[in-house]
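The next part holds the structures, each set out as structure tokens.
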Structure 1
Amino acid sequence: MPNQIRDLHAVDDKSFPYIFEQNATVPLKTSSGLVRVNVYRPKDAEGKGGKHPVLVTYGPYGKDIYYGDFHPGSFAELNPEHKSPHSAWETPDPGFWTRNGYAVVRADERGLGQSPGFLDTMSRGTSEAFFDVVEWAADQPWSTGKVGLLGISYFAGSQWRVAAQQPKGLSAIVPWEGMSDYYRDRCRHGGILSNEFIKFWWERQIVSNQYGKGGRAARKWGPDTIEGDLSEEELKANRQDQNIDNANNHFRDQRYYASKEYNKEDITVPILSVANWGGILLHLRGNVEGYTQAGSKLKYLRFITGRHDLPFYYKEEVEVQKSFLDAFLKDDDRVGWSIPGKLPPVDVVLRKGDVGFNDAAAERVYTRRTETEWPIARTQYTPYYLAPSLGLSPTKPTTASISKVSYVATGFEENDGREIGAVSQGWKPLADAFDLSQQVSFTTGSFEVETEITGHITAHLNVSVSPTISGISPSEIDLFVTLRHISSAGKEVFYTGTAGNPVPLCKGWLRTSLRKVNKEHINHREWLPHRDYFSSDVLPVIPGEVYPVDVEVWPTNVVLSPGSKLVFEVSSGDTQGCERFKHTSPTDRPREKLAGMNHIHFGPRYENFVTLPIIPSK
């Protein structure tokens, strides 16, 4: 870095109920440089410390940015037990955890906050620096040598990667709503760039906290950089921009994505993976697959509902966290976490009824049930067949005729001026012949008995595209699918999404040129097709050609009451429930590739169905 590194490590054992160390330095062993951390340690009646197990977080959002400044609205709703002078977004509260016998180490990721260096979020270098922080925490004189990882989102996703490196002292991890697959879970859903969230996240939460960024204290975004500000040119040279990298890289075998890969089987520490049914566009898949593929002998999968920010701090959920961590970091196992087979490894919350969304009190009516495996062994994978009449039924169609259902694909949002222009200019001659909708929906009849759906879903479709605008020959089909729940009253039932927004049951995506499935891969399962997403897997999409495809739909849960219906929606772009997680990049989804009429084909050779994981009663 251009400015000389300073040492401003300070210890305050008087001002707070815990000992507070600010800007302790962790020298990096795996690379040059350092990482700065804050340490919060319990103290006894004499104000002294002692040895304690350590909870570590490592991430980009600023170890010194107060939760109340980072997200005032969320902080106002936070469980008061987890509000302290050092509360920070998505991390364990030092006030609570020091009261319960844990030291807390909160690190600024390299290149962010007070940690100098090159900003390269979610990179291999990031995981290597995290590795060094874990081993440092295990070696400190105030540490028992046992380290646990606990945090939400980024502070959860990074846990999978560092655990796979097996740092000394790491004893348990609790990835709470944290993706485990950078490509599939976060950046490219079915191969399609999820650009809007990456842009929002990068600009609000990352660049704003870059090491050397001026004016942070004035904006209440943590203190200014210890060594002083850097120029805009220096800041830009010291970061790897995720917007640019994800736009320029499309496949998992490209160096950008390949460098972030790791083997989940290398994770051997005890795991409590917590997945939110409402996280249908970011973390849910990663928590489930992280649990499924991890090599740990002791691993648990817990499902929750609610917003992304608050359940982590609910009293009942904190008790689960504490019980799990006590078992492995304090040798205080009150319920049997450490005894193989003692506890059911899977704990499912059952979404039954229409309780509204973003209402934590209302969602408390949801009941829980434990299972001995995931996916649930008694699952009856049941195909529901699409019909050209827009029906969805477990009865296979018997028609001998060939037909198709069509919908528009332009690759842009409805309110995008370019699409409106395309409709008014290019689609005019077809206005009478086609419904110019960008989606088509297939609906079941009313369910006669209560029916539970829990697990993984796949959709098998036969699709094609035809040109409709002069001069454009489409060469791609982007498929966006959604499963929706309609109550017996005829009202769509919405669930709580990441930001408290209303979301449907689940979604899935596929770029048709990346339809190739690797059935020989160890992670291929009939209920979850495995795609490598390699550059060598790209297959042509030619107008008029019909392509059978299998779309991975993210896992879900719902208990359908008698009279309820399901709607399966197929679209050429984002539909309700996406909020900030839209796929709207004009370079990733150019009109020149996508503009046309998409078709789903029906007939003796073309079966279209959604395979639902139906759970019979025990």
Structure 2
Amino acid sequence: MAGRIRDEDVKAVRDAVPIDAVVSEYLQLRNAGGGNLKGLCPFHDEKSPSFQVSPSKGLFHCFGCGEGGDTLAFVMKLDHLSFTEAVERLAGQAGITLRYEEGSHVPGRQQGERIRLVEAHKAAAQFYVEQLGTAEAEIGRVFLAQRGFDRAAAEHFGVGYAPAGWDHLVRHLRGKGFSDKELIVSGLASESRRGGAIDRFRGRLIWPIRDITGEVIGFGARKLREDDQGPKYLNTAETPLYHKSQVLYGIDLAKKEIARTGRAVVVEGYTDVMACHLAGVTTAIATCGTSFGGDHIKILRRLLMDDSTAEVVFTFDGDEAGQKAALRAFEDDQKFAAETSIAITPGGMDPCELRLAEGDAAVQRLIDGRTPLFAFALRSIVGRYNLDTDEGRVAAVDAAVPVVAAIKNQALRDRYAIRLVGMAGIASQAEEQSMIRRVRAMARARAAGSPAPSASAGRGRDRSAYAPQQPAAPSRQGGPRLDLRSPAHRVERELLKLALQFPHLVAPAFDAYGEDEFTGPPYVAVRRAIAEAGGVEAAGSDYLARVRDIAPDDSVRMMVTELAVEPVMHKVPEIYAGEVLVRVRMNAVERRISQVLAAQSRLAAQGVPPDAAEAASVQGELWALQQYGQRLRVQGAAGL
């Protein structure tokens, strides 16, 4: 085994790679105030952003699910990497050479598995690109040219060619130090009958499939020859890197424009993505050998921030299969806060064919002429029935009402209720009002969780339930509860936030505060961790890291991260710090006065005669506490 990475190199990686740059590779971040950024949490489903990033502290925390940590923790949790793999990955991005305790470098095969698989894919992608220029790949170049893609387009999307031989790629990657086992695990090779490795892709045009960060994690291969007995498209099989239900082709190229414009265009294939991007629709993406599903939605939601002004546009062929696919997409509409639309290509052409036949402008017109998905769904449903008969009209309405009731926006829902009456041919003011009441009743039943007469998703879509709220401490299994309605707990929380975020503002007074001045058990643990890390007066550049590292368990470490990221409840911390220091100390003084008076009352009630010396001592303590409390009330922080 290779030795552990040197601590100074780990620190160098943490310092070199800004956490906001890493997180923004996965989700859209917006200003949250106080120097923080916010976005939709990638670790759980939520409607309004409770995930916050503090660039100045190098930490993230979700106030919804409680996940938190530094840059390395984010990469480890989201990409399921070990600590070493996360450090190696970020070091590679930052150009930092790592040193190990038991040697000056890590031999290639001793690196983490994921890092090795990513490197193998990177080398394979380069190999395929180089092969596209060979004589054998003429058939692939012709295929691209016939679809309107020149050499520059192929280079932009990294399109390559897999030679027709059995082991061209395998031999190439063996020469770079990769083992047959690694190539088989990565999905780049298959195991032959004799037990060796052979190329998975042979004699095909190759598209690299990248994750949202731009790393190649798989490939899609298109058949070129009639004697190829395989499927038209062959993708990488499921591997530790590649999970087709969680991959969107083109997301690495489209993510910034998706976040900037608030629109994503979902197409059906690799060439459609290429055609759209070249035509100026640079938000186009596609699934990879699977239908659009829940995991794909999560990726887009994090980029779109679930903004109600955002939009997802699905494009489908105009044939019957394409319309069925569009209606399946309708089922997913309720999983977006964004509006969803559909663009049906004319004459059964896909975007690639449309661009080839009518040019770039035709692709733009296709997207610009999109139809709201609800309108398309209603037309499709009503169109199945014979509207010349009363029975047909009633059946059409019964089938379409659940669709209308699923619309999130109430005003829009009412308008579609009226539209449905007109589409069914039963328009009258009385029918319109009756339909609005019927739709509203079904919508209320959905919001209440009552059984709905439709398979459509989307119960409980009342957006008010997700209105931004003051972050609260998430519950932790087995951990002590905090009551943030308690004034004492609230002010203790504020003081710890100041001590972690602005230690210089509460130094040196904070270091003199005892653990008994904090009534929340988790806060006592954080106070102890700060003390054991050297206190606020000794805070330096690695102060937060020291406090987090010295925390006795994950629960305390999570609380430290949470308090380090959550904004303090004042715009001017310099003024606020003194006020909070005084309030925490005053609370402690008043608790002690109450304890002394209560003890006196209990003794008096039991008829125990007071000891003269003890009574004098108690009276002296009471007098001192009362005088100190008065001084704090008059002088504020100066009286501490």
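Remarks
- Label whose coordinates, when FRET efficiency 1/(1 + (r/R0)^6) of positions 85 and 533 (r between Cβ atoms, R0 = 35 Å, to 0.05) is calculated, return 0.80 (choices 1, 2): 2
- For FRET efficiency 1/(1 + (r/R0)^6) of positions 61 and 165 (r between Cβ atoms, R0 = 35 Å, to 0.05) computed as 0.95, the structure of 1, 2 it came from: 1
- Origin of the value -15000, where helix-only ellipticity at 222 nm (-39500 (n - 2.57) for each DSSP H run of 4 or more, over all residues; to 500) was derived from one of 1, 2: 2
- For mean count of other Cβ atoms within 10 Å over residues 133-140 computed as 14.6, the structure of 1, 2 it came from: 2
- Given 0.55 for FRET efficiency 1/(1 + (r/R0)^6) of positions 93 and 365 (r between Cβ atoms, R0 = 41 Å, to 0.05), calculated: source structure among 1, 2: 2
- For Rg/Rh (Cα atoms, Kirkwood Rh) computed as 0.99, the structure of 1, 2 it came from: 1
- Identity of the structure behind 1.8 (criterion: distance in nm of label points 7 Å out along Cα→Cβ at positions 493 and 573, calculated), options 1, 2: 2
- Comparing relative contact order in percent (Cα under 8 Å, 6 or more apart) across structures 1, 2, the highest figure is found for 1.
- In this comparison of 1, 2, the computed figure 15.1 for mean count of other Cβ atoms within 10 Å over residues 149-156 is attributed to 2.
Values quoted throughout were computed directly from the atomic coordinates according to the rules given, and no laboratory measurement underlies them. Everything numeric here is computed off the predicted structure, so don't read it as measured data. Cβ atoms are built from the backbone, for glycine too; each structure is taken alone.
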